[in-house]
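Novice: Take a look at the structures listed below.
Only the coordinates and a few stated rules stand behind these numbers; no lab work does. None of these values were measured; they are calculated from a predicted model. Cβ atoms are built from the backbone, for glycine too; each structure is taken alone.
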Structure I
Amino acid sequence: MCGIAGFVASPTRQDSPDRIATIARAMDDSLAHRGPDGHDIWIDPDADVALVHRRLAIVDLTPTGAQPMVSANGRFVITYNGEVYSHLEIRADLEAKGLRFRGHSDTEAMLESIALYGMKATAERLIGMFALAVWDRQERTLTLVRDRVGIKPVYWAKFGELFMFGSELKALRAHPGWSARIKGEAASAFMRHNYIPAPHTIYEGVYKLEPGTILTLRPGKEPALEKFWDARQVASAGIAKPLHDDETALIDRMEHLLTDAVGKRMMADVPLGAFLSGGVDSSLVVALMKKANAGPVKTFSIGFESMDFNEAPYAAAIAKHLGTEHTELTVTAREALEVVPQLADMYDEPFADSSAIPTYLVSAMTRKYVTVALSGDGGDELFAGYNRYQLASRFDRMLAGVPRRLRTILAAGITSIGTESWDRLSGLAPKGRLPPLFGDKLHKAAAVLDAPDGGALYRRLVSHWEPGEIMPAVTEPNGLLCDGSVRSDFPDLLDRMQFLDLVTYLPDDILTKVDRASMAIALEARVPLLDHRVIELAWQLPHALKIRGGVTKWISRQVLYRHVPRQLIERPKMGFGVPLGDWLKGPLRDWAEHLISEKRLKENGLLDASLVRRRWQEHLSGRRNWQYLLWDVLMFEAWRERWG
């Protein structure tokens, strides 16, 4: 796990080597947090080309694992971020062909495979997470590659004849050739999603390399993009050829594969542990770590003073049963709030998943004890764990026979009565029969009722602002959520929702959140459930092995119940959240007022100031709970204050 960056300038520019080195060092310095164990730059003496590497040493801690690394034949140079868990098999193949290795790093095995077999053939053999750049000194070609599901990031930009790339946008900004402007359409997409979907970034002409993609830059040509692994093809192929084995055999097969995936990710020459929330996915990873390793497993969790957000007792119970060396930190509101000012710098572009706060806190605590932590991310997308899957599917079935016009009239009737009036009416009901903020919840239910079908409901459930509402002067870019071909390829609603989450929400929100939060303090986070072999098997599973009798993630639960008693796991799903709504009314109120003052919003010009202010006042009064929509605006404005 490291940080990478670099650039290729015009062959006619011919900056001095000292000038190139100065620029490369500035890019290197910007990524210091990603690699405290070493750093270096490599410059091609025959071209304006530089590769930068910041090292977090995990495997082969000696100088033979340092980067940028030159291949044995001298032709290829690599800078690489990530871990490849299949490198021993690749190494054995190359040794059988007579190659002698200098060290035992995965970098060297991968680089020599590229030298012998080429980039695409090598990428297809890699099991792991990776973002890498390779310079071919003979062909004068730069190649970028990102892993199959987007665990590791890589950004790129081309300004005239200058091409640059990096693990984070701050590395690109460090180059004096940086000249990007804010992209209004990307800001619009952010307001819908609370993240900016790939390939867009917040800047014009700057892109995220999409998962499973190879970018090739040849002299005098525009960058060429090619897929070496396509999630859409994988999902379609799995659905077309479902497995019909008996359930016990499928559970056995899944456990065997998951155990192998977890075991591979325990490869490290440094201390290793795991995040443990007490939920299905993290508990499954820890249970299989215990199965794969005879020694003690270190686990880490955080708790909150508010029991509405505190999963720590559940994690402690799992840890006690599995016999792990468990460390728990109870986070105070003050400690959590101290993270908020760091978010704009940490994420580089607008990012509004508030669970970034506890993710950073648990990472910071974990880093005091280990350098690598396994995480349970990905289980909800693969095994249908999100509540919205059941809600949308149930809605699709229940209201399919109810005329749309009737539902629209009913929704209009509900919203014609203000939320305060509904709250007063709810006060007539017996105490405890109706939830707090009943009017707010009823208005949100009306929006659901008015959805034309389950697919539209899913879009509403994963959307925050309607961009045309908050940014009326900006056109939202077309995305997969509104792509009719997705419905054609995935006519079943559950399949469609899982696919969309796999290629949008997972890489652009969940994995981005974990990468930046963990790498901000140089902790490597590994995600065994996102082994591509597990993904491919999951798409072949019948729906009944994912959701059964209202129980989500059915097959992964069956694997887990072989190691952990059912009663320790079965409870309502709890998100990894913070009391955001209360913070905005209390300790964050002054900070928020500064960022979304009417004067400031009007001067910035992109957002509808009157709409934002109206929702802010409704939230403060307690009439409506707009916490997540307001957080989007606040994170956008905090980013603009830091970078804009």
Structure II
Amino acid sequence: MKRRSPAVLTAIVMIFAMLLNVSMPLSGAVVSPTPAASAVTTSRVSGDLTGDGQVDIKDVVLLLQNRLFPDLYPLDYPGSDDFNDDSAYDIGDVIALLQYSIFPEIYTIKMIEEGRYIYKHVVILGVDGGGNFFRNTATPNLDRIFADGSVTYDAQCMTPSISGQNWGSILHGVLPEFHGCTNSSSGPYPSDSPYPSIFKIIRENDEECELASFNNWSVINNTEIEAGLNVYMDTGDDDTETSKIVDYLSNHQPKLMFVQFDSVDGAGHSYGNNSTQYMSQITHVDGLIGEIYDKMVETGMMEDTLLIVTADHGHTASGGHGGSSKDEMTIMLACAGKTVVKGTMGDAENRDVAAITLYALGLEDKQPATYTAKVPGNLFPEVEATPRVEYVTPPIQRYVYEGEDTPEEDSGETLFDYINRNDIVMYMPLDGDITDKVGTYTSRQLDKLYFVDGYYGQGARVEDGGIATNYNPGTKSFSISCWVKFTAKADDPSLFSTKDWDSGLNPGFIVSYRGYDMKFNLGNGNRRMDVSGISLPSDFLNGWMPVIFVVDRSKATFGISFDFRPLVTYPLELTSDSFDGVGGITFGQDGTGHYNVKLPAVMDELIIYNRALTADDIANLREYYQGFRAK
């Protein structure tokens, strides 16, 4: 008998199947299941569309029916049905599956990767200020998009409930005190941060893919994404950006696209969360989301896309956010995709968007160990809910060294071997007194100081006193560094200051400690500027913490660093105003020396510099304190 070629047999069987719509198994077509990862529960065979454990003519017929009549014959399959991997969903996939079902030793199909489906695209649509109020107004597009999706209205945002901190957590997978993004951040996100953005992780694993970020609020593109990643970026109002996104998707299918809508937040600030205006704006943005979704469906992109919609925070009834009320902290998180479990998502926070994104793209093994984001339960069938691993060890351990002597003069390891003595205004090691090692300015003790074990030698417990200097920075650049060990939380006492803290309008500046973060204030008697929510490291109460404060007049910025991390900088709104107040710089008290809220802390190594410290200076200080100690 003459042996027929695979191509001829393919044609014969295809015609036969189309005409008779039979389900006769083909001998030798059973394929061993692809090994599943340990966290995967699916045991579906690659190409087994019917779920009967084998690949045969029944699967071919079902795929053909789906291609001809997709609404009548939908597929319930955990992998990509683009079997010839050409990014098109057509008869070519039917032929590829047919050939594979008959001659698996000759033909191949795109396999289920690690027993689960790997998405080609993730699209994150963020509604600034939307909270979980989507369910309180008409959202016909969200309703249809997530009808078969995984949705929760009980996800939580990060503390504080502020945009910069929360978009940062969504993109970087950690709490705000780790990534350091705030509303006042400036410059691109540091490329050497141990908390990289999902854009950076994806780019490092795919040099050719397209990435895009469309935002109303330019701070996200400018400060929360690393430079040099070749991310297509654009900013504008919600309606304009939506039109641009729809045009962009006509010719591009990015691997990751992030979108931030801002108009709902504006309505929340102006009218509050119970207002008609706020609800109407949510409905309007729902329409914009529908336009983007429909374009992805039109171009075929949605077939391989995980779509995520969420919010950075909610709003209060009076308008505003930043606190910890339920209306501010509770948000919606919704996911739609071909393998998403229909129903209510498990315990989730908005930082989990980073983990969800990496998992969907098959990059979960590339998720940094520093991330505290996780994939929620009841989102993908193969992922079980797991406890959150909180506070992964930061790159710099909390400093706990105490009682060792300050390096001696001429040891080659003193402060002046790392920082030029001429750049230092005052240096107080606090080894039993407030002696200044430089001697240019004078200082005096305020009330009681208790000299206890410090970071080097001894330090001063300032809860009943403080240290006042006669150094006034005026309108010059200057910097302060010190070591602090907080012993409790407190309500806004001064870490260092020149002003009377009874009013933020009073002339001078202050960096205050609020028990969970820090605040900067500058006043001139008539006007004031404030930056709140300066995030502290999550474990700041567990030991010594180096603090560096920098005022750079040439750049009209101030910045602050904890644990020798890169400065997080903020613009100086009162650009020409003096930092002088009622006295010189005072540590542990305000400028009066009599503020009634005491600082619960031990301070050590108080240093004032006559210029703005640079990144190199911070590295030198780190080497002095950490490098010397390591020796």
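Novice: Here helix-only ellipticity at 222 nm (-39500 (n - 2.57) for each DSSP H run of 4 or more, over all residues; to 500) was calculated and came to -12500; which of the structures I, II was it taken from? Mind showing how you got there, number by number?
Specialist: Details: I: -12500; II: -6500.
This figure was derived from I.
Novice: Right, next: Assign the value 3, 13, 19, 16, 15, 14, 12, 7, 1, calculated as P(r) over Cα pairs in 5 Å bins from 0, in percent, for residues 284-355 alone, to the correct structure from I, II. If you can, show how the numbers build up before the last one.
Specialist: Numbers: I: 3, 13, 19, 16, 15, 14, 12, 7, 1; II: 3, 13, 19, 20, 20, 13, 7, 4, 1.
Comparing all candidates, it corresponds to I.
Novice: For which of the structures I, II does the calculation of percent of Cα pairs over 48 Å apart return 28? Before the final figure, lay out the partial values.
Specialist: On the way: I: 13; II: 28.
Label of the originating structure: II.
Novice: To continue, here is another question. Work out which structure the value 6.5 belongs to, where distance in nm of label points 7 Å out along Cα→Cβ at positions 260 and 428 was derived from one of I, II.
Specialist: Numbers: I: 6.5; II: 4.0.
The read-out comes from structure I.
Novice: Quick check for you: by distance in nm of label points 7 Å out along Cα→Cβ at positions 92 and 452, which of I, II is greatest? Working shown, then result.
Specialist: On the way: I: 5.5; II: 7.2.
Largest value of distance in nm of label points 7 Å out along Cα→Cβ at positions 92 and 452: II.
Novice: Out of I, II, which one gives 12.6 for Kirkwood radius over Cα pairs in Å, for residues 316-363 alone as computed from the coordinates?
Specialist: Only one of I, II returns 12.6 for Kirkwood radius over Cα pairs in Å, for residues 316-363 alone, namely I.
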